[in-house]
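Read through the structures below before going on.
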Structure 1
Amino acid sequence: MGEDRALELWRSGVYDFDLILVTEDGRLLATAGIADRFRPDDSAGYAYEIVS
C-alpha cells in the first residue's frame with residue numbers, strides 16, 4: 001500500500017484505527033492516538049515521527 005496511501009486511508013475517517021508504519025527509509029510513524037502507548041526503542045535505529 002505504501003506510506004502515502006496508508007496515511008490517506010487513516011485520515012479519511014472511513015475506518016477508525018490507529019497506525020504504526022515502518023518505512024523503507026528507516027522511519028517509524030505512529031498516529032497521535034497510539035503515540036502515548038508506544039515506547040520507542042532508541043537502539044533500533046529508527047527516526048520516530050508522530051502523525052496527525
Structure 2
Amino acid sequence: MSKTAEVILSENAVYRVIDGEIKKVDKPGVGFRKQVITWQDDKPLFYEVSYTKR
C-alpha cells in the first residue's frame with residue numbers, strides 16, 4: 001500500500017516520517033535555534049528543540 005502526503009512548500013518547516021506517518025517538527029523559539037533528531041534502528045526516535053537568546 002502506498003501513501004501520499006502533501007506539504008506546503010512556501011512554509012519553512014522540518015518534517016519527520018515514522019512508519020509511513022508524516023509529522024511536522026516544532027519550531028524553536030526566537031534567537032539562536034537548534035533541532036536535534038535522534039535515530040535508532042533506522043527510525044527518527046525523538047527530537048529536541050532549543051534556542052538561546054543573547
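Read the figures in this text as sums done on the coordinates, not as results from a lab. In this text the structure is predicted, and so the values were computed from the model without any measurement. Cβ atoms are built from the backbone, for glycine too; each structure is taken alone.
Below are the figures for this structure:
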{"item": "Structure responsible for 0, with helix-only ellipticity at 222 nm (-39500 (n - 2.57) for each DSSP H run of 4 or more, over all residues; to 500) calculated and labels 1, 2 on offer", "result": "2"}
{"item": "Structure (1, 2) behind the derived value 25, 16, 5 of semi-axes √(5λ) of the Cα gyration tensor in Å", "result": "2"}
{"item": "Highest-scoring label, criterion being mean count of other Cβ atoms within 10 Å over residues 3-10, among 1, 2", "result": "1"}
